[in-house]
Structure 1
Amino acid sequence: MPAQVAEKTQETSTGRSKKGTRVDLARLEKRLATGTGAEARDILLKALAGVSTKRLDALLVGDESMPAKASAREAVRVTGWLLDMPKRRAAEVLGVSESRVSRNDAIDADMLDRIQALTYTWSRVSRVLDREGTALWFKEPNPGLDGKTPIELFHTSYGRDKVNSLVTSILYGDVI
């Protein structure tokens, strides 16, 4: 195998390739199956945005800039896989359009904020459901959300707070 091809296919432990171009989804799924809670969140955050949870403050409220390897296209692709939805819908969840992603592959602070919110909620729901069940939970109408789907409410911080309040209730036995 030529060195260039080997370099392109060699992955880190998160499933993201060393060049930051593609996430190996099969490897990511295995990692998520063994990681729980904070581990799952960190795995997802690295796969979606190429950053660790430790760097979130510096990136979102500090003056640190996003790493060059962070790719909006890849974040949309992995979000689509994670939530079992088309890329167009995954882009909407992340607050961007497909055309914006095709013109500008950078992850900005607003998109990173949505990515961190998604990884936080997803990792909490996945404590009780597998990946497919978690994806379905995000897309199914929920009586605890007035019949709306969690994804519908994910477009505003108020909606994300409402979804996370429901998840907290589920995790601590307040909701049957």
Structure 2
Amino acid sequence: MSEDQDLEDQTNESREQEGQGAEPDRLDELIRELEEVRQHVLYAQAETQNVRRRLETEKQTASTYAATGFARDMLSVKDNLERALAAIPDELREDERLKGLVAGIEVTGRELESVFGRHGITRIEAVGQPLDPNRHQAMVEIPSDAEPGSIVQEMQAGYMIKDRLLRPALVGVARKP
């Protein structure tokens, strides 16, 4: 039995040594795991912050440009008011019976322009400007003494809402005669 006892003692000693050697290994492993978890937490916090910033930017953009569809629809109303005023001959403008109607249409047009201004909707300057494909849409080329590529006629006004194009100006561009 002494051989069995010696073998058992040697096994116990080796287990104790392995246990002591395994303990620092286990500690190192736990430290590595802790560092990995810390990194994951930092990445998750950074991702959360990025998502928060992106959502805030999208919210700001949505509120700034929320009225784009409505504004685009109101442009046709403004166009029709301008056409109505342009269609009234000068002799009818002087007629006392129509002066109130003409004045009412003019006031409505000015009020609409004022509302556009309050909401960041501005008219694009076209005539005399060089053609800018980001703001103007060339419809025809017109023989002219003006600089080729410059705008000589505006068929329909273009508008911007803040820094975005709401509707391009429909224009006629000069070409050499």
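Bear in mind these aren't lab numbers, they're just calculated from the coordinates by the rules spelled out. On a predicted model such as this, the values are computed, not experimentally measured, just so you know. Cβ atoms are built from the backbone, for glycine too; each structure is taken alone.
Structure values in brief
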{"item": "Parent structure of the calculated result -17000, given that helix-only ellipticity at 222 nm (-39500 (n - 2.57) for each DSSP H run of 4 or more, over all residues; to 500) is the read-out and 1, 2 the choices", "result": "1"}
{"item": "For percent of Cα pairs over 26 Å apart computed as 27, the structure of 1, 2 it came from", "result": "1"}
{"item": "Identity of the structure behind 0.45 (criterion: FRET efficiency 1/(1 + (r/R0)^6) of positions 39 and 63 (r between Cβ atoms, R0 = 35 Å, to 0.05), calculated), options 1, 2", "result": "2"}
{"item": "Identity of the structure behind 0.30 (criterion: FRET efficiency 1/(1 + (r/R0)^6) of positions 55 and 151 (r between Cβ atoms, R0 = 35 Å, to 0.05), calculated), options 1, 2", "result": "2"}
{"item": "Structure with the greatest value (metric distance in nm of label points 7 Å out along Cα→Cβ at positions 143 and 159, set 1, 2)", "result": "2"}
